[in-house]
Structure P
Amino acid sequence: MSVGDSLPAPVSPASFRYRLLRGLARIWVNLFFRKVRFVNRGALPEGRPAMLLAGHPASFLDAVLLITAFERHVHCFVDGRFLRGFWRGWFAGHLDMISYELADQSFRGAIERAGEVLQKGEMLLFFADEQASKPGEPHHLFAHPALIAMQAEVQNAGQLGLEVYPVHLFLPVAQLFSTELLIYLDTPLIPAEYLARGGSLAEHAQALAAAAEESCRQNVHRLQPEDIQFFLEDLAEILRTDLKEDWEKRANWKQKVDGFGLSQFVAEWVEQLNGLHPGQLVALRDRVEAYREARRSCALGQMELEQGGEWLKSAPLRIACGVASLVGLPVAVYGFINYLVAGFILHRAGFLHHKEGQNPAVRWAIIALVVLGAYALQTLLCALWLGRTITGYYAPSLPLSGAWLLGYFWLLRHHTSYLLLDFRTSRLAAKLLPMRKELIRELDAARDTYAEMLGLAH
């Protein structure tokens, strides 16, 4: 389904300004994505308010993507730090995003505005909270939207008809181009049903938030357990390699890395990421697999180089081989052109490659006759078109260029190919360390974000 396809008609008409900017945003989104596709259509209510709860932390890009995906007027509740800068702030204001800052009084006003949106029968979008309310307190992803939903339903005596939809998003964040955003609307939660159970408003909000969190953690896009296990094993190996190389640089360091493994905290972080933001986990896994593949290719190249011979260790021989390969290329091309006629005839006749049951002596005799016949024909044509003087130079060059062509093929196969392999392997080996360090930095940043979300100090 393309961006903006086949979702229910708007409950209340959006402003022309909103619809115009949403249309421009859709054009921009389509430049980067093949499509924004709904895995299931869902059953968004017509004529009633709805609340969408995206299971991973907010970003300006995700907010814009979800606004363009729905035909209904969507009000995104977004932390103001993602909307800093003139253009982001301008687009956020004209796309009716509700900006807030936890540190000032704007948060209370943003909550009041969100409640008004629901009272009007419109649609709200919330992202998962990234930070705990206070350091050391248990973290709740949807504490604020759950409270807003319950308050709106209480103010209407349970007759508002609000439905809360957990939203599962999948976007491989490291591969923005030529990909697609997948959206899955989970089974809606009904705040009015919580009111019917009895109890305080805070208890109802807490129960609603817990149900929404559990639904988001069971993300339909999550990786399978065996994939997670492979990722953790690769990740542990990368970290051990980095630690080993770091220790080897220290004088008289005797400690080994064999007994080191990933902490339980890292395993919990990966599981959390798999539930709330599988697209980011897939991007990290792709980076890990790219590093592993680069390391494997480098090791294979080094193994092949070991079979190339001792001459690779000699700088003069390497230089001589490189010079011969470059200087001899024009002569080899000249010889190749001279043998096009003979080669074409032998290829069509099936004599270029030995076949079972074919007499080798007969085969080579035929090849010699065809080559000599081509020599004679080409020499005759040269004499007719270019004169005897040029022919006198051309005729001796035929066998000489042919002999050089055979020798050049041998040079390419037994020496030049090893030089090229050594060049590629050296370049790849030089990239391994920066690749690993960049990957570890990304992993540390994602892990630290998770630690902040839990209210833990670094």
Structure Q
Amino acid sequence: MPIVYQLVKTLTPSELEQISRLPFQERERAVFEKIRLLNNAVFPSSTVCKNLKIQASHLDKINSHLLKKILKNLSGTNIYDQINYFDSKNGLSNASERLLKQYEQKKIIPSGKRNEKYIFYKFCFEWLLSSSTSAQADKNVEYYAERILENCTKINYRENVLLIRSILLRKEINDSGLKAVFTDPQKQNLLFNKLFELIQESETQHLPVCIYKTKLNAVVLNNMIHRFAESRKYLSEINDLITAHKGDFNENDHLIVKWHYAQILYYSSEFDESFKIYIKLYGKINKTDNAKWYIYTAEYFQVCLITKNYTIAKEICLTFFAKFFDDKNGRFYLSSIIQYVKYLLHTEQYEEAKNKLAALHKNMKKAASLQFQLALRELTVAYHYLTGNYPEALLMAEKNLKFMRTKKIHLSIPEYTFHSRLIKSILKQKLKNTSLDDENKLMFDAMQHGTMAQYGGLLKRLSA
């Protein structure tokens, strides 16, 4: 399928209007209009050729020219900017990989420039491991890793070996979270063994950047299993490292460390202290670099809700999340709408919340991450009990618990079930005019801590 066809199918109405004004040649215009109007799962090349009375080879050239002109208009001519633009869309990972392969064959390999190759292959390696594509085959990861080591300098060879391993470990840690398997003791032991080995090798070889990367992995892993004292210890060691080797680190490295500290405070339920750090950092980050800072912004926003800083939460919605609302094929569409619904529920704007929830249900695909599916379910049931529709809330809570049982969430991360379990218990206690038993009180208390507090605050209204 032509890359240009895949790209055009993801464009927003405003982007399509922008592209439509480009000075295409007559044949290019005709093909573009066909592409824009087609809704086929597969691009019907033979039909388009027949309708426009052109040869297949001619169509291929036109598609290539269209792609260049559209990409130049949307993201410039730099290959890295183009891939970053593709990454802002859902479903373009395979197209990105093809674009990188084409660029490698036409530009990188013929150039013969070792440093240029090193930069390109390092980008490809990190992109492949950070993207959500299923094309992350071992052979592709191995291929790019080998090209990195072939083209790096001898002096930096050992450092690159460890950085590659550190990036692979970070991917494994993140995947364990997405698949909800990080609570498995066997998986934890495996991850920690790899982590300790990497830290030891990095320190033995006196490589500051490798130590920084591996200890950040340690912070992430310990946060996931709520070992916050360990996270703080590693973060303190990272701060000492940066102080001792200032020349090896840039401003972004400093900001990321501060973000992780704010994150630890958030996860540790020190909400007011985390808010003070988040609000200072928000003015320093590059808010146009969505891939790097989106999660940070979402966490800051959640802390604003928990601490009832609704004016700031609204500002984040309007100036940051809102720019993703119309891009249904965008990478951040689902998450941005989910965050906005949280704000609407916390500020009792139920009619607008209802509309946004309907949009989420319409656009949520079965392939969406488990976190998004769970968030939609939890927010939908919250909408029902906050608007007084208790029968629907009870029904939805039971459906949510059934869904989590099918995914074995009740075994791997039982606290994820607390919200729906408490809805059932609180509503039943309301009918009987009695108080919650000790087990439910413990669950209710747990819902006021860490990331669960954004839902725990809503539950307080139900229990009032």
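Assuming 3.9 is distance in nm of label points 7 Å out along Cα→Cβ at positions 72 and 448 as calculated from a single structure, say which of P, Q it is.
Among P, Q, the structure yielding 3.9 for distance in nm of label points 7 Å out along Cα→Cβ at positions 72 and 448 is P.
Comparing mean projected area of the Cα convex hull in nm² across structures P, Q, which is largest?
P
Give the label, chosen from P, Q, of the structure having the highest value of distance in nm of label points 7 Å out along Cα→Cβ at positions 40 and 384.
Largest one: structure P.
Here mean projected area of the Cα convex hull in nm², for residues 184-319 alone was calculated and came to 15.2; which of the structures P, Q was it taken from?
So the calculation was done on P.
Say we calculate distance in nm of label points 7 Å out along Cα→Cβ at positions 32 and 208 for every structure; which of P, Q gives the highest result?
Structure Q gives the largest value of distance in nm of label points 7 Å out along Cα→Cβ at positions 32 and 208 among P, Q.
Given that helix-only ellipticity at 222 nm (-39500 (n - 2.57) for each DSSP H run of 4 or more, over all residues; to 500), derived from a single structure, equals -23500, which label among P, Q identifies that structure?
It traces back to Q.
Matching task: 24.2 is the computed value of mean count of other Cβ atoms within 10 Å over residues 48-55. Pick the structure from P, Q.
For mean count of other Cβ atoms within 10 Å over residues 48-55, the value 24.2 is produced by structure P.
Given a value of 6.1 for distance in nm of label points 7 Å out along Cα→Cβ at positions 128 and 408, point me to the structure among P, Q it was derived from.
Going label by label, the one that fits is P.
Ranked on relative contact order in percent (Cα under 8 Å, 6 or more apart), which label among P, Q comes first with the largest value?
Top value of relative contact order in percent (Cα under 8 Å, 6 or more apart), among P, Q, belongs to structure P.
Computed from the coordinates by the stated procedures, all read-outs in this text should not be read as laboratory data. Keep in mind that this is a model prediction, so the values were computed, not measured. Cβ atoms are built from the backbone, for glycine too; each structure is taken alone.
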